[in-house]
Structure 1
Amino acid sequence: MIEHLTSTYKKYNMSKPILYVKQGCPWCSSALEYFQEIGLNCEIVDVRTDPSRLPELVELSGQSKTPTLKNGEFVVADFDVDEFKQALCENPDEANKLGIKV
């Protein structure tokens with residue numbers, strides 16, 4: 001699965017998706033668990049332990065809530081796992097870029 005994702009990132013000339021989280025956030029824990037289950041490798045940015053990245057989160061999503069995933073121009077902000085899955089169903093090209101079957 002990881003090799004598939006690596007080749008997908010290279011194919012689309014992308015860096016790893018970024019997942020913004022906050023330590024102690026139950027929705028973040030669920031997202032991290034789900035991404036681990038499906039083999040989605042992300043750069044994890046905890047904006048509580050690295051507050052210098054919070055302005056970046058606010059700029060890209062217009063808010064400071066987590067979890068928020070950014071993959072290129074695709075952003076899913078303040079989601080639970082079901083909302084993330086719905087966002088992928090509504091954006092199948094983005095799901096494909098992430099290597100996730102919907």
Structure 2
Amino acid sequence: MATDLEFELTRNGDCLQLAGAVNIQGAQALLAQLRPLLEESDPPLKLDLAGVTEIDTAGLQLLLVARRTAMARRRALSIVAASPVVRSVLELCRWGELPPTAAGGAAS
């Protein structure tokens with residue numbers, strides 16, 4: 001059975017790489033995959049969002065839940081790469097310190 005989800009989450013050591021659409025259609029499924037990783041005690045967790053092609057308010061909420069969960073567990077969580085679309089949303093929301101925009105797409 002094919003899935004309608006448009007994202008891919010892979011783990012490379014302490015870095016979670018997220019690609020595709022982070023939107024209302026897949027937010028709950030993505031949170032279900034992220035939550036156990038966030039609940040681990042260590043090491044600090046890094047999010048690579050360079051491959052994210054779309055993010056909506058559900059995707060932003062998911063990032064906020066991830067940040068809150070990590071903080072509650074006294075676990076470091078940082079965004080180490082962001083696509084132009086992610087960067088513009090995070091800037092709009094005054095996320096805080098952001099990494100440089102990922103190569104492969106200029107912000108317009």
Structure 3
Amino acid sequence: MVKQKTSKNRAKRKERKEALIRILVFIISGTILLVWRLFIYLVIIFHLIYVLITGKRMKDLAMVGETWNTQWYVFQKYIIFLNNKRPFPFGNLEKNLDEFK
């Protein structure tokens with residue numbers, strides 16, 4: 001009975017520690033991703049103007065947006081406890097979810 005309570009207490013402490021780590025990751029990664037999003041908005045505006053003028057899309061600009069989109073998705077999955085893989089900058093940049101078409 002005592003062993004069972006001790007293991008339950010350890011599990012609760014471990015979960016609390018993980019939640020505290022996620023709060024730190026939320027603040028740091030969230031801030032980085034929000035600043036990155038502002039840059040992406042500038043890329044979107046530039047890309048829209050470029051396409052209106054030339055009639056062609058730029059693959060590199062589209063891939064920059066997709067990289068941010070993938071990292072944002074990984075971040076959200078981690079913050080809502082759906083995944084334990086830590087987002088950038090605490091983990092590696094994930095491979096893009098979609099391809100340029």
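Read-outs throughout are calculated quantities, based only on the coordinates presented, and are distinct from any laboratory measurement. None of these values were measured; they are calculated from a predicted model. Cβ atoms are built from the backbone, for glycine too; each structure is taken alone.
Comparing distance in nm of label points 7 Å out along Cα→Cβ at positions 36 and 84 across 1, 2, 3, which is largest? Can you show the working numbers first?
Values: 1: 1.2; 2: 3.7; 3: 2.3.
Largest one: structure 2.
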(request) Assuming 9.9 is mean count of other Cβ atoms within 10 Å over residues 52-59 as calculated from a single structure, say which of 1, 2, 3 it is. (result) 3
(request) Using helix-only ellipticity at 222 nm (-39500 (n - 2.57) for each DSSP H run of 4 or more, over all residues; to 500) as the calculated read-out, with -13500 as its value, let me know the right label among 1, 2, 3. (result) 1
